[in-house]
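Values in this text are rule-based calculations from the coordinates and carry no lab data. Since the structure is predicted, the reported quantities are computational estimates derived from the model, not experimental observations. Cβ atoms are built from the backbone, for glycine too; each structure is taken alone.
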Structure 1
Amino acid sequence: MHIERPRDLAEALAGFDSHPRATPLAGGTDLMVEVNLSHLRPETVVALRRVSELQTWDDRFVGAGVTYARLQAGPFPALAELARTVGSPQIRAAGTLGGNLGTASPAGDALPFLAALDAEVVVASHGGERTLRWDAFLVGPKRTALRPGELIVGVRLPDHIPARQAFGKVGVRQAMVIATVNCCVVRDEEGATRVAMGAVGPTVLRARAAEQLVSSTSRPSPSMLEEFQRLVSDEVVPITDHRATERYRRHAAGVLARRTLERCLAP
């Protein structure tokens, strides 16, 4: 195995230019599991921990190398909430936002927050930089729009981020759990609401009909909240796997989304 150890972003991109199929290594919390299980044997690894540009958090730009521990202490409530649910303190100190994006698991805990805000993913190669909205970047289960030689540089959040926001998660235990269903809701004071769901489709998805329903009023009624829950359950497209059945995920998605919205509605 050949390992590149770049000291800055330019060196990192040069490494990927020389080895377009190289495997990036940041926190390694997903990658090393695959290596230890002999599911993956990369020929070339580009180690990114020393690349300071990837650890930048500047206003609305969050670098790919920002760890969950830093997200947990950040200014966005839903992002801090989701970071607290990721693994153990050791995992949170190593795992990164870019790793969650690059793995592109439908259950990735950071992804509903990015989807709810219509965040953009910034990627770069030796030839230049490009920006893709979250739904153009995440193209399928564990599949992204990254091209050979490209690296995730970070995420650009919108200028306006609603103050009312919440994250919720359902799993088989309370700690160190991979989500059976996860959810992020953000809501403006005027009522505009966005609902993003994870682990209930091939990628994270937005519950558009449910959003439209509750965005039409500043104080949804109990009957409207019931309809909101039904719409979310209808919009998700879950599967049955070793963690849960399709039926359970569909039901849990509606319940979780409603409870997460109710937290945003609380005075």
Structure 2
Amino acid sequence: MDAVTEKYNAVVVARQALTPDLFIIKVKPDKPSADFISGQYVLLGLSSNLPRRAGSEPEFKESKADRMVLRAYSIASAGHEPGLLEFYISVVSNGSLTTRLVSLQPGDRLMVGDKIRGFFTLDTVPKEHTNVVLAATGTGLAPYVSMMRRHAVHPFPFRFVILHGAPKSWELGYLEELRMQSRYLPRVAYIPSITRTKEDPWWTGESGRITQWFQGNLLKERLEVELDPAKTSVFLCGNPAMIHEVQKALEPKGYTAYTTQVPGSLHTEEYW
């Protein structure tokens, strides 16, 4: 064990591969984390001495030896279950950490940051709002999974619309869980959508980019949800291009970005 791995303070207890580049891991910290708010994130870390997955592209920024490679990840598990943290991760082919994380198996150790933080949370939604739209591409879904798991135990007072986009249906992580929740949890609509329909001809659900739901009156026509910043909060998580496109569509409607200094009705978290 080198000086870096001595800092490891958690163990992988389960791993689920959805595709070669998309996986879910459950991590048990040596000391349970404090309760956190669904939507928050924490740092994960591995030693740079650990080899990257064979066939990976050259690192975007080469890691120096004997360093802890750290990145922030949203937590998919619910905030009232701090003893086991769940993460939904996509491999970045030229990345430093995901090309190492992907090789972890149950029993392997890693580092989890000691602070869970972030303001991408539902406690920032004004009490007078009745609707919350949660839109994500890829693994940007993770904070919403946490929110819905919390909603199942301690219901929020909002009506939720979850929009999740991915290239193919097998890349729609948590598909069955969210379908079940949309049937049985109060006030939840779940709309998964794929873009590469020619590669997935058996898919019978929605197709196209999720940005279409913010153009025109599609949400109002299909789900009776009005994109009005006085009554509907919008959360965007995932590909920056999606986020920027939706921001442009919402600005004319009066949406402004949420900050701790100037609370707005548009909340963003970029995954790239």
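A few notes on this one:
- Comparing mean count of other Cβ atoms within 10 Å over residues 160-167 across structures 1, 2, the highest value is found for 2.
- Origin of the derived value 2.0 (distance in nm of label points 7 Å out along Cα→Cβ at positions 136 and 192; candidates 1, 2): 1
- Source structure of the calculated read-out (distance in nm of label points 7 Å out along Cα→Cβ at positions 48 and 144, 3.6) within 1, 2: 2.
- Taking FRET efficiency 1/(1 + (r/R0)^6) of positions 88 and 128 (r between Cβ atoms, R0 = 30 Å, to 0.05) as the criterion, the top structure among 1, 2 is 2, with the largest value.
- Structures 1, 2 were compared on distance in nm of label points 7 Å out along Cα→Cβ at positions 184 and 200, and the highest value belongs to 2.
- Computed 106 for volume of the Cα convex hull per residue in Å³, for residues 40-111 alone - originating structure among 1, 2: 1
- Structure responsible for -9500, with helix-only ellipticity at 222 nm (-39500 (n - 2.57) for each DSSP H run of 4 or more, over all residues; to 500) calculated and labels 1, 2 on offer: 1
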